[in-house]
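There are structures below to look over.
Nothing in this text is a laboratory measurement; each read-out follows from the coordinates by a stated rule. Since the model is a prediction, treat every value here as computed from it, not as a measurement. Cβ atoms are built from the backbone, for glycine too; each structure is taken alone.
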Structure I
Amino acid sequence: MYTVTDLLHNPLLQYLARLAPSSQQTMRYVLQDAADRLGFDDHAITDVPWHHLQPGHLIGLVAALRSDGYAPNSSSLYVNAIRGVMNEAWRQGLIDHEQLLRIREIKADSGTRLPPGRNLRRSLICELMEVCAADPRPQGVRDAAIIALLYGTGMRKSESVDIDLSHVSFVERSLQVRGKGNRQLLKYAPPWAFEKLQAWLDLRRDQLPVGEADDEFLFNRIRRGNHITRARITKHAIYYIARQRGTQVGVKIMPHDFRRAFITRVIEEHDLSIAQKLAHHANIQTTASYDRRDDNERRRAVERFDY
């Protein structure tokens with residue numbers, strides 16, 4: 001645990017303190033890997049003299065990432081992380097403004113890659129619900145509720161694990177979640193998703209010992225032996241559920257694929273601006289990048305070709 005004094009004198013800790021907890025872990029990994037590549041592999045990232053970095057270091061790092069086949073987006077993540085630390089070094093008076101500007105001039109690799117993930121067809125969602133319904137364990141009811149909320153609201157997996165029961169309104173069919181940037185967001189879900197959620201809550205409450213109060217959170221961890229614990233589910237468990245249920249229907253699924261499918265369907269049935277509002281994206285171009293309709297249209301066009 002770091003003290004306030006540590007934060008005041010270390011630009012890296014100051015930079016990480018500005019980030020959301022979920023982003024801190026990612027940036028710690030990125031900066032540790034960057035430090036290793038820059039020759040500080042025997043240092044903890046908190047001990048690296050980041051303020052001594054020069055533009056040449058950053059140019060070499062970008063070249064090394066390119067040589068290792070890193071995508072432009074990944075290269076940009078590394079460059080932005082170091083820029084963030086250098087910004088804090090400047091605020092602390094460890095570097096002058098000229099050095100900061102020279103660091104900022106170094107660009108990550110340009111270019112694009114095909115977007116990750118896939119669009120989940122509606123028929124596939126039905127198949128996922130069927131395999132969950134066929135599972136006699138408590139996991140079947142819980143996983144159906146989780147998938148229903150991920151697909152029915154477009155929320156992120158990190159948002160789904162943090163939901164408290166007090167933030168759910170069955171009357172309004174809404175859920176209050178904490179999104180990126182520590183923002184409170186209101187998500188709406190279709191009736192069928194709330195039916196799956198109610199089925200899970202009913203099952204959980206039925207298994208409570210007499211006189212014990214319900215859990216404050218929404219989804220529980222379930223141990224071997226089908227024991228519903230009193231512990232909140234984790235993001236890793238959401239990842240595992242998506243992969244496991246996807247395997248059962250013969251498709252590789254990531255949790256974020258449900259969000260992609262939700263946004264694509266809203267764009268398809270309404271428009272891009274409505275999708276932006278429901279996804280809570282600050283930039284409409286971010287919403288557009290989730291649109292998978294073009295993939296489906298191109299595939300259908302080619303499938304009609306004959307010889």
Structure II
Amino acid sequence: MGYDEKNEIQENENWIRIGDLKALHGSRILHPTRVERIINEFIQGGPERMQMVSDFDFTITKQRTDDGGKVLSSFGIFNACKSLPDNFKAETDKLYHIYRPIEIDPHMSKDEKVKYMIEWWTKSSEVTSGFPFDQTEIDDIASKFKHALRDRTHELFEDLQRMQIPLLVFSAGLGNSVVSVLKQADIMYPNVKVVSNFLQYRDGLLDGFQQPMIHTFNKNETVLDGHEYYDLVHSRDHIIVMGDSLGDADMASGVPSSSHILKIGFLFDHVEANMEKYMNTFDIVLVDDQTMDVPRALLELIEKQKLKLKNGGSPPAQLSSL
């Protein structure tokens with residue numbers, strides 16, 4: 001886009017400026033002009049060109065509760081099931097304490113972390129084998145965490161469903177737990193697809209996880225090539241990506257290079273040590289924000305524009321102020 005064309009667009013009365021978006025006040029944005037341009041491209045493109053890709057653990061779920069309670073991860077929900085053998089719990093706890101600090105280490109490069117994440121997944125799959133297990137146990141534990149979703153998550157999912165925008169929940173956790181939480185929270189709508197690690201069985205006993213392996217640093221749309229979901233979204237070139245770890249920023253990799261992608265990062269762990277990397281990786285960084293207010297504000301702008309065009313230019317009064 002040339003300088004004159006850019007100025008012409010920005011002088012348009014319909015151009016939305018970042019400073020006017022209350023939901024973004026307090027967020028950290030390294031390149032505000034670029035973010036402003038993408039937001040306006042989203043608005044003009046409408047819901048038909050949109051898709052959303054989100055992590056699950058500590059992105060759809062909270063990073064902390066208001067009362068300081070712990071939110072279990074999707075694997076944590078599985079590990080809390082009472083019928084699991086004692087040796088399984090001991091082994092998975094040991095693996096967690098070895099590999100989780102590596103996963104969130106602000107001083108280790110992504111390339112260094114990948115080999116450890118593969119080790120973690122492989123060893124976890126090996127110990128998750130050879131014993132019976134009933135999915136209803138996951139459902140019982142998951143029911144306790146269906147209220148641990150970020151504030152206004154239900155409204156966000158309703159917005160996406162109403163606007164017919166596909167949502168891909170990309171999780172390196174346990175898909176059985178992810179689906180259970182979403183179903184019990186009544187937000188597993190038809191437009192929601194979960195790609196994650198799912199349990200598999202052999203002869204009635206657990207036999208590790210289904211392939212392909214999904215870990216924190218290989219979650220991206222390249223693994224969907226040939227998948228029915230890819231056929232649904234590959235032409236939707238406006239993408240909102242949400243995650244809480246640096247690897248989540250690449251979840252839209254594999255889409256056409258012409259795509260416009262806005263990356264939202266939720267930062268909670270090691271804030272000062274991680275801030276520079278998060279600012280360089282995500283377009284919008286939200287520090288200790290346990291809500292879905294920012295993605296909802298973006299969707300609201302898109303819906304306002306569509307209703308405005310539908311109503312012949314009249315602003316849609318039923319939508320709230322941003």
Among I, II, which structure scores highest (criterion: relative contact order in percent (Cα under 8 Å, 6 or more apart)): II
Origin of the value 47, 18, 10, where semi-axes √(5λ) of the Cα gyration tensor in Å, for residues 67-154 alone was derived from one of I, II: I
Structure from which 14.5 was derived, mean count of other Cβ atoms within 10 Å over residues 27-34, options I, II: II
Origin of the value -12000, where helix-only ellipticity at 222 nm (-39500 (n - 2.57) for each DSSP H run of 4 or more, over all residues; to 500) was derived from one of I, II: II
Kirkwood radius over Cα pairs in Å - structure with the largest value, from I, II: I
Value 2.1, calculated as distance in nm of label points 7 Å out along Cα→Cβ at positions 59 and 291, assigned to which of I, II: II
Source structure (of I, II) for log10 I(q)/I(0) by the Debye sum over Cα atoms at q = 0.16 Å⁻¹, for residues 131-274 alone, computed value -0.87: I
